[in-house]
1. Quick one: helix-only ellipticity at 222 nm (-39500 (n - 2.57) for each DSSP H run of 4 or more, over all residues; to 500) came out at -10000 when computed from one of 1, 2, so which one is it?
2. Have a look at 1, 2 and say which one yields 19 for relative contact order in percent (Cα under 8 Å, 6 or more apart), as calculated.
3. So if we calculate mean projected area of the Cα convex hull in nm², for residues 57-160 alone for every structure here (1, 2), which label has the highest result?
4. Computing Cα extents along the principal axes in Å, for residues 193-368 alone gives 54, 49, 24 for which of 1, 2?
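Here, each number is a calculation from the coordinates, and none is a lab measurement. Everything numeric here is computed off the predicted structure, so don't read it as measured data.
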Structure 1
Amino acid sequence: MTTSKARVVASLQHQTSDKIPVDFGATAVTGIHYTCVAALREHYGLEKRPVKVHEPYQMLGWIDEDLMQAMGIDVQGVIGRETLFGFVNENWKPFRMDNGLEILVSEHFKTTRSENGDLLIYPKGDLSAPPSGRMPKNGFYFDSIIRQPPLREEELDPRDNLEEFTLLTDEDLDYYQREVEAAQRTGRGIIASFGGTALGDIALVPAPFLKYPKGIRDVEEWYISTVTRQDYIHRVFAAQTEIALQNLAKIHARVGDQVDAVFVCGTDFGTQSSTFCSEQTFRSLYLPYYQQINGWIHRHTTWKTFKHACGAILPLLPAMIEAGFDIMNPVQCSAAGMNPEVLKARFGDQLTFWGGGVDTQKTLPFGTPAQVREQVLRRCEIFSKNGGFIFNTVHNIQANTPVENIVTMLETVKNF
């Protein structure tokens, strides 16, 4: 019988296997909202216990081993030590959400309520710092609170956008070594999200994990800067790359080639209808640094490189392949130009499509089970030809998605 590990490796090498490998929960962009994890546990009749929310920014629920087996998951994730709010998941405590569901959160998950009932969360769990995230009352996700100080051009220093992009410590490396070894024992394929290696991501978020962020920390301002402050961004990316290369060498010395894929970048480049930047800007501003990171990985390891980019990114895919990316996620087929047949025909021999299995904006949350089954079958028929496909939804499964639709999706893939 083919193992989960073998399925994943075969697909990454563009070979067919006995079934399509499935990922849910291995990364922060292939996960499941805690409400759906709870519903799935109940559906499968598993032990009744609160769901651990391991990624509080998007409120993703941890998928325990019993549920992984029930869902037929083939990929094990290795995630960073700290959450996007800068605290470690440890010493879990109960927390009751506005919908009445009790979950488990880290002891460092520290919150208060605003006057209108919104839930405010604090960086590093420090209640003395300004809150860095807001969940509307009865909401399901946190939004970043922009805390960027007024920008003074003469005071901008690239080091301010590197505050959390630092060399890994021995404690970090010990953690990753333990997590990779534990993942290896599961017999599944492994994708790792190593801290201090995800080029570009840090500058694109408003730093909810920093108590007092400096530099450009407003996403809108950052995208403006890709036109108005390119020299500054080049300096940030060059410094990130230097740090990332050192971290990659340290990590590989510890974990070797046990890892099958590594999360390199989660920067989005597409909207529903177009790209965020031109191909020329991508090639001049991003591609040189991606090539350095991916080039080092391909020269020194057997790891495949994973790129997350939502939206209508078809015009940028040739440049992303040139940049050295092996895997594309989330494969947002509903965006302009992202036709599954076109994607597979043009790029299927060069890219593994990790996602795209079913739409999470309309079909999965609002369609009927029959509509879900039809779309999943069609996507599997297209993307699985000659391998190069890891089944996952288009980004995370969102809050309160009907459990019957999720189960239909899983059963359809299993029986394909």
Structure 2
Amino acid sequence: MTADAIPDFPFDRPTALEPPPKLAELRGQCPVAHVRLPSGDVATLVTRYDDARAVMADPRFSRNLAREGAARLSTTEDGGLFNRPKDGTADINEGPGHMRWRRLLSRWFTARKMEVWRPRVQSMADDLLDAMLAKGSPGNLSAALALPLPVRVICALVGAPSEDQDKFAHWSRTMLTLTRNTQEEVDQAYREFNAYVSDLVDRNRADPGDDLLSELTQISDAEDGRLSQEELITTVRGLLLAGHETTSNMIAIMVAMLLSDRERFEAVIDDPGLIPGTVEEVLRLDSTLSAIGGVPRFITEDVELGEVTVPAGTTLIPNIPSANRDPAKFPDPDRFDPRRQNSSQHLTFGAGPHYCLGQPLARLELQVVLSTLTQRLPGLRLRDSADDLRLRTGGMSGGLQDVWVMW
């Protein structure tokens, strides 16, 4: 393949909610393909379900791109979030140290424990919706509900003040830059976020409450530093970032996807039992949440993917939106079907050692929002045409710009 033949990535798309046609083309004809990233570096895109799952589930494939030969994603000098050195916390990202870290956190993120949070999440959602309704129609659902709800939830979970949501949003979007921020802005965001979280850790250690961070600080102190101060900062920063950025984007995406074809929304009004299946189909069919489609991996040995030998030193990107529409896994994959039997086998939350710890909480929040909107606002509709929705661009985290609704 010549340099001129390597397509620029991310790919163009016809509308915000539709996946790039190039993904289906590659999945059918060249499922392991070279792409050129915004940095100018070349990575290898994996577009079929089985191959993408294999890449995510194989512990030999590292998520640490802070190494020689790894492709840089961002236009910043450091190459982006995955290319930055891990500052002494590499052990919680890979291998036995990562498994230890997951064991410490997983007790908080079981489906049973998250279900206890449902009334609290419901109360937060109702309060936010009351405030949106009080301002009158139309309303900016992104600003009124999609962003503040996950922020309130994750802040309650880790013991952070939810009024700092604007800070979290600024820091996380800067840290997740592809093309929109300078290196100086990224470094400043890391410094400010780390200082904020370090202070939060110290305050929770001195005055522990009934939250995840307080428990982690006590475990760390009681068991000979099983999590160092640096590891605690990295953990809390990651929870605050992932706990609001992805879920807030997905709430807005879910509403837009269902209201762009109101039969989907009305089906839930008629049968609330469809809520879990509807959420899973939204998660499966979304193509906007991540600009690059998945967390990249670096391989240190030759691997076979499909019928292709991928050489050591390659940066692989398992493209989740493409994998989730693979007809070999999901029959008639572009059809929205809340009764689909294997819908929950999508790869939106990953697979293998890095399967998303927070997925029970994310599913809970999406279900609560969908239940609340269908019950309280059965006439809800988009203010604008679905074709007028716009993607957020310039960052690794995608999502939609403001979603305005009427009722």
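1. Derived from the structure labelled 1.
2. Source structure for this number: 1.
3. Looking at the calculated values, the largest one is 2.
4. Source structure: 2.
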